[in-house]
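Below, each structure is written out as structure tokens.
No value in this document is a laboratory result; all are computed from the given coordinates. Remember, predicted model here, so these are calculated numbers, not experimental data.
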Structure P
Amino acid sequence: MSISLRRWLEDERPWAAHASCRGADPALFFAGVDGGDTRTAQRICAGCPVNEECLDWALSVGVSYGVWGGTTEAQRRHVVRRTA
């Protein structure tokens, strides 16, 4: 039996249903991978009601790419180093 990607994401991250980025272009959140501008994604995250949950999840699973919880890859690496 397989589980759909959408259901898996909702089960894994139930807070994502309330995220401000829902429905936004995913490319905005991964622009930094190619050296692009992440400010638009970070502005979306700034007003998000589940910003903290998103960042906690990204840190707990070690997400390497993209803007999560309003932070870039470099910012999350800094947080991890600071708390280690």
Structure Q
Amino acid sequence: MSFTTLTVTQNEFLEQYLRGTGRSLSAAQARSTYGIKNLRARMSEMRSAGLRVNRTKNTEGRSAYSISARDVTGSRAARLI
């Protein structure tokens, strides 16, 4: 198992990595690449903080998450949870 060591919190990393970039991330990718074991919980925290989290199915039929550039109020300001 080889993954990148994060120097910020998981939520801060996910906001910077996903928000408004058009990228998506599955639980398996998050676990193997970044060491994030419970992506669903992190996405729930992002929703609670007011971000628009989108869930889609990837090519393997698993959930993949992305974050809209705008939050629920329409702002593009960084939240850095």
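Taking P(r) over Cα pairs in 10 Å bins from 0, in percent from the coordinates of each of P, Q, which one would give 19, 54, 24, 2? Structure Q accounts for this read-out. Source structure of the calculated read-out (helix-only ellipticity at 222 nm (-39500 (n - 2.57) for each DSSP H run of 4 or more, over all residues; to 500), -7000) within P, Q: Q. Of structures P, Q, which gives 33 when relative contact order in percent (Cα under 8 Å, 6 or more apart) is computed from the coordinates? Derived from the structure labelled Q.
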